[in-house]
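These are the structures, in structure tokens.
Taken together, the values in this text are just the output of simple stated rules run on the coordinates, not laboratory data. Worth saying up front: this structure is predicted, and the values here are computed from it rather than measured. Cβ atoms are built from the backbone, for glycine too; each structure is taken alone.
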Structure 1
Amino acid sequence: MRKEKLSIHAVILAGGRGTRFWPRSRMRTPKQLLNIVGKNTMLEQTVARLRPLIPAERIWTVTNKEQAAVVRKQLPAAARKHVLTEPIGRNTAAAIGLAAIHIRHAGGGDALMAVVPADHYIELDQKYRELVSAALDVARHPGRMVVLGIPPARPETGFGYIERMGESVGTKGFPVFAVRRFTEKPELKLAQEYVASGNYHWNAGMFFWRVSTFLENLKQFLPKTYEAFEKLSSSIGSRNYERKLRAIYPKLENISVDYAVLEPATRAEGAPCVFVIPAEVGWSDIGSWGAVHGLLLDKNCADGNVFVSPGYALDASGNLISCPGKIAALIGVHDLIVVDTPDALLICPRDRAQDVGKIVKWLEEQKLRKLL
């Protein structure tokens with residue numbers, strides 16, 4: 001039996017602020033638009049990973065009005081016309097729904113969607129593409145939704161978890177498991193139990209399904225949002241589109257696709273419809289400057305210093321230094337993060353890097369908008 005021919009589209013979610021990378025990340029240039037790790041920006045790296053599988057003209061990027069101009073500059077020319085701008089943030093269920101109706105309109109029917117974040121690091125690009133291909137193969141079946149699950153390296157309380165069940169079935173050399181449930185950010189003791197069991201994976205927010213499958217689930221579990229998008233879809237390409245988009249968006253439910261669609265789908269009666277494929281690809285969400293230190297650290301370097309810009313350390317260890325345009329000299333300091341920009345300087349212990357977002361909140365309270 002011949003497989004139904006379906007075009008494959010990528011949806012890159014690129015609307016986050018990335019406050020934990022202040023002072024480099026700002027409202028118009030968040031983490032995904034910066035070269036945090038490597039010469040290219042996180043968005044450019046995401047596109048480059050996908051290009052061998054999905055041509056630029058079938059890459060869609062969902063962002064916000066503050067970042068849309070910079071996003072377009074960083075995309076291949078063929079992908080620039082597929083930048084979808086949300087008038088207001090309404091979380092991932094709405095962002096994916098917006099992309100789904102545009103893909104359906106562009107292709108005149110059903111298609112496959114690969115939904116990925118713009119700001120994650122993946123070391124093993126080729127293996128990642130093989131996993132994406134396997135996930136799309138499973139998602140080709142109507143009604144099936146697939147997630148890539150990261151084998152947990154530690155009991156992490158800041159990530160969501162996916163519990164798998166049953167025996168695996170294979171596709172393209174990779175095991176595929178039915179999903180029992182999703183769990184959000186457990187307490188440490190529970191996270192330790194999850195890791196010890198071997199049946200849990202981190203949820204990295206990478207999803208695969210047919211456009212029709214996603215919209216059918218949206219209709220079932222988030223009907224008001226589904227109805228709003230169906231009304232909007234008839235105006236795509238018309239002069240009324242932007243006005244209608246601005247009118248409906250504030251009324252959409254502000255909820256993640258995990259809570260809105262995937263979790264209730266695992267509780268629905270009948271055969272399993274949500275599946276997970278374990279993905280050991282050297283993944284990191286690069287959630288803080290401390291994580292950058294870990295990624296860039298040369299394991300052969302005894303002092304543990306990471307210089308993103310030129311510098312010298314004397315009796316100093318475990319530091320991350322980013323001071324473009326100047327030489328940084330360290331004497332007798334340990335485990336610090338130092339990030340310098342023309343208008344701001346961050347200095348903090350490496351184990352307090354997660355608190356950088358609190359500085360951004362303070363700047364907002366002080367109405368220091370030039371630093372946001």
Structure 2
Amino acid sequence: MKSIALLVGDVTKIGGTERAVTNLANLLVRHYKVHIISVYKNENNNVYFELNSQVFLKNLDFPIPKNSLNKYAGYLSLIVKLRKINRLKHFNIIISTGHAFSLILPFVVLFSKSKSVAAEHISRSSLPIISKLMQLMLYRLLDAVVVLSPSAKRNYNFCNRVYVIPNSLPFFTKDKAALINKTILTVGRISHEKGYDRLIEVLSMIKLKMNGWEMKIFGNGVLESQLKDLINENNLSEFISINNPVVNIQSEYIKASIYLMTSRFEAFPMVLLEAMSCGLPVIAYDCPDGPREIIQDGVNGFLIENGNVSRMAEKLLLLISDDELRKKMGENAIKSVEAYQADQISRKWTVLVNNLIKNSNSQKN
């Protein structure tokens with residue numbers, strides 16, 4: 001059986017990339033022998049998201065670098081370690097799911113028969129300039145680059161082979177939100193790029209008109225204490241609650257009536273797909289790169305000019321006050337995510353993987 005390795009920073013983390021990696025492993029293991037190689041050491045050795053028991057998991061337990069010197073020395077050690085693993089396992093394809101690892105991937109597969117693939121899960125516009133410059137030099141050496149949307153593909157036009165394969169839905173529940181509970185939902189780690197401070201700006205504008213509605217945040221992260229301070233400073237503690245991540249997040253989608261996203265950057269936000277699959281109308285800023293690929297403005301939700309707080313507040317109030325509009329948009333949301341079901345995404349990956357392996361075999365002959 002052909003073998004594939006998925007390279008990720010820390011698969012035990014609770015985030016969109018980690019969820020995408022476990023989903024992809026679960027799809028690919030139907031057809032290939034799949035390994036997940038998790039690089040960084042973490043006290044929690046349990047994978048948060050559901051992972052097929054047939055997937056092999058290897059933790060390298062590399063220390064998280066504390067400075068640039070540690071980082072570059074760590075990358076050199078990682079190349080040596082991965083080359084050793086590849087000599088033992090003879091992977092047909094290694095798929096990196098982070099740009100830092102994708103940059104070293106050409107050196108990992110050098111002089112081997114393995115094919116190299118970078119799977120990009122964050123917006124290129126959010127990367128440091130040094131990373132962008134290194135991509136210009138090194139991504140041409142990769143056998144393929146996989147991005148999540150057509151707009152993201154345009155950012156990688158300097159690469160030889162770029163393919164668009166969105167993330168798949170991790171679930172597709174028959175239960176749908178009734179859209180009668182006065183609950184607005186958002187899900188994701190509490191960090192700068194997720195823009196929770198911008199969420200506070202929106203709710204501050206309309207808190208006197210919310211008429212019993214509440215905002216539930218499911219997530220944690222480095223800026224959690226700052227976010228709590230911001231909530232208190234704006235007298236929003238009765239409107240906003242911060243909740244720990246939960247495995248069964250679909251139950252929270254079903255209990256909500258609106259999904260709100262105020263991110264600064266998003267490659268292809270799975271949370272939007274998840275919310276829409278449960279029948280929630282969604283509102284998001286038109287940030288680079290993903291929301292515009294998912295939201296049809298005025299059809300299954302509202303796409304707001306990035307950073308336009310007053311417009312975001314206006315559309316949120318509209319959905320709060322209009323039961324029929326919520327219902328109509330929720331129905332459209334369900335229809336619009338059918339293309340992201342697991343079987344369809346699995347088919348795209350299988351075609352790409354088989355073509356890469358076929359090309360590798362033809363080169364040997």
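Quick check for you: by relative contact order in percent (Cα under 8 Å, 6 or more apart), which of 1, 2 is greatest?
Details: 1: 19; 2: 15.
Of structures 1, 2, the maximum of relative contact order in percent (Cα under 8 Å, 6 or more apart) occurs in 1.
If distance in nm of label points 7 Å out along Cα→Cβ at positions 72 and 328 is computed to be 3.5, which of 1, 2 is the source? This figure was derived from 1. Could you figure out which one of 1, 2 the value -12500 for helix-only ellipticity at 222 nm (-39500 (n - 2.57) for each DSSP H run of 4 or more, over all residues; to 500) was computed from? For helix-only ellipticity at 222 nm (-39500 (n - 2.57) for each DSSP H run of 4 or more, over all residues; to 500), the value -12500 is produced by structure 2. Look at distance in nm of label points 7 Å out along Cα→Cβ at positions 264 and 296 for each of 1, 2: the largest one is in 1.
Quick check on the output: 20.9 is mean count of other Cβ atoms within 10 Å over residues 96-103, derived from one of 1, 2. Which one produced it? Derived from 2, not from the others.
Can you say which of 1, 2 returns 0.55 when FRET efficiency 1/(1 + (r/R0)^6) of positions 88 and 200 (r between Cβ atoms, R0 = 35 Å, to 0.05) is computed? This figure was derived from 1.
Across the set 1, 2, mean count of other Cβ atoms within 10 Å over residues 104-111 reaches its highest value in structure 2.
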